[in-house]
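*Asks:* Each structure below appears as structure tokens.
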Structure P
């Protein structure tokens, strides 16, 4: 693909630290939701900055958005469950329709 760029031959300590992911530090689903939301924002902003067409990443960005919505709905359902007398049961589904109806 013509957008692929190689990393520089020499990467400094600061750049190396930025490329180190502490995956185990994501200890909550809300944190995971925030990371997905950040990924969508970063990608959309980069598309605008670089003046690329959104269709160059349309399928992956739509998947990220859909998954972000799913995580957000599940977190809100989980949070509101403690304040509700309703029997909320569909939090284990991937269906946005079922989650939205539950919400």
Structure Q
């Protein structure tokens, strides 16, 4: 009788170990899937950089536009105080124009 119990206990233990190994494999596979999804999914929110949501072309257009306006102002306007005032105005108004042009906040 005790030999039969030992055989049944050994079978139960083998089944339990097989089930535990199966659960471990499934959990490892799910963790790999979550890690892959986390790597592939784009991060939402701020990245901590200025202009991080802009493409390289958009950033180049913003810089080129501001510099172009400033060059024209400094070449065509005669008064130094007016040049400085328009430069400050360009610096202050540029973010609003960027929002209107690209339809995204900085």
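Each reported figure results from applying straightforward, stated rules to the coordinates on display, with no laboratory input. Just so it is clear, the model here is predicted, and its values are computed rather than measured. Cβ atoms are built from the backbone, for glycine too; each structure is taken alone.
*Asks:* So distance in nm of label points 7 Å out along Cα→Cβ at positions 37 and 69, computed for just one structure, reads 4.5; which one of P, Q is that?
*Replies:* Of the options listed, only Q reproduces it.
*Asks:* Out of P, Q, which has the highest value for Cα Rg over 2.2 N^0.38 Å?
*Replies:* Evaluating Cα Rg over 2.2 N^0.38 Å on every structure, the highest lands on Q.
*Asks:* Suppose you compute helix-only ellipticity at 222 nm (-39500 (n - 2.57) for each DSSP H run of 4 or more, over all residues; to 500) for every structure in P, Q: which one lands on -18500?
*Replies:* Comparing all candidates, it corresponds to P.
*Asks:* Starting from the value 3.0: which structure in P, Q was distance in nm of label points 7 Å out along Cα→Cβ at positions 61 and 93 calculated from?
*Replies:* Clearly, the read-out refers to P.
*Asks:* Here's a follow-up. Between P, Q, which one scores greatest on Kirkwood radius over Cα pairs in Å, for residues 21-76 alone?
*Replies:* Looking at the calculated values, the largest one is Q.
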